[in-house]
Structure 1
Amino acid sequence: MTAAVACLFAKPAGGYQNRGLSSVDHLLLGVANLDHGIDWVEQRTGVRAAIGGSHPGAGTRNALLSLGGAQYLEIIAPDPAQTTYGFRMDLKTMTEPRLVWWAAKASDIEAVAKKGRDARVQMVGPRDGSRVRPDGKMLKWKSLAIASDFAVDGIDPIPFFIEWAEGTVHPSQDAPGGCTLRSFEIEHPRAAAVSDALKQIGVDVSVRQADVVALVATIETSRGQLVLR
């Protein structure tokens, strides 16, 4: 891995209150049932996430709400209308909603992939992705996954990278608003190793030593601060 890829990540305008926020495109809140996840989030934020659509082949569907600053929360769950399931986390067995993964911004994902491969980083992609919204609009993107051995119990602290296609409206712009992401941190038993791995792929996020793995996001809502983990 190499820090040389850092310059290839999109840097949104404006300041942030917490290191790492500039890297976040969206956070994935895994749930076993999408309707339950939407209700759960609404009870805690006062915002009802909008149905996003299905991911063909992955066996999942989602609902979204904006976190401001070109960032959003994706509530992701198994899609009962699909017969195959290819998502990397087994969401069907989850007993309560939790953050399971996250996406980092990339301004030129092909260049990120090239730099990573030159440094012998194991990757999957870039891959084309798309989904159709309920209103019929198509969203398109490219994603790049980074191989690592840091995932524990279905929670992966190493992000995948996403570059939205030209002409695609970023979900944070039209998803229901009213929430703001204030901080994002990672907890892990191998904190130093995770921190080094993130730095090597150009991502600056605080990693704390802890007994279990957790992605920890503090969100400002009309009902006060909500900590997701």
Structure 2
Amino acid sequence: MDQLLVALDVDTAQEAKKMAGTLRDLVGGYKIGSRLFTSEGPSLVRALVERGDRVFLDLKYHDIPSVVQSALHSASLLGVWMATVHTSGGIAMMSAAKEGAHSGQGKTRVVGVTVLTSFNEDALSEIGISRSVATQVDLMAKRASEAGLDGIVASPLELARLRSQHGPEFTIVTPGIRNLPAGDDQTRTLNAREAIEAGASYIVVGRPIIAHADPRVAAENICEQMASS
């Protein structure tokens, strides 16, 4: 199921490669975030790319335009399929990111993080943003489109609205997919079928798969759920 991306939220390359091997013919790619990239670095990305895997590098770049451009150029040279930047970095930064992503050996897709799925209105207020989550997400998505990004990262609950605003070609990557357990730290969620029906291009699933007693069975169940949409 190409639309299912698995978050390799583990500590070591050995664990990541084992999980990727378990799921390789079943899912569409693997997300490497700051936890794993900090511990294992570019070598793990290269190893997965060399095996033919699509790597979604979720480092949420946010810096001055020239630095982000260089970082995305390096990601492209690594063979990264898709990478994230923070939309709050502004249009100049996002445009530079896209330019850097297309200056390597391939054309790495760049998607902008709108509002983290752990955020609600109170969390936005704490950092000085008085808009509602929905209004902030819409604004950041608009800025990402204006900057020429391939798409955005947004929570499941914004999907239908964003899809109607930006049309079928705009990539929307959706984390926070849950059959919600108690105490989860994601606050704006849907299950896999609901997210696909609402317009997600890709869904990102971590703990429900990698923490399952049988990760392959968990992934198969989610694929079946998505196929029923």
Among 1, 2, which structure scores highest (criterion: relative contact order in percent (Cα under 8 Å, 6 or more apart))
1
Quick check for you: by mean count of other Cβ atoms within 10 Å over residues 161-168, which of 1, 2 is greatest?
1
One of 1, 2 was used to compute helix-only ellipticity at 222 nm (-39500 (n - 2.57) for each DSSP H run of 4 or more, over all residues; to 500), and the result was -13000. Which label is that?
2
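Laboratory data are not the source of any read-out in this text; all were calculated from the coordinates shown. Note that the structure is predicted; figures quoted are calculated from it, not measured. Cβ atoms are built from the backbone, for glycine too; each structure is taken alone.
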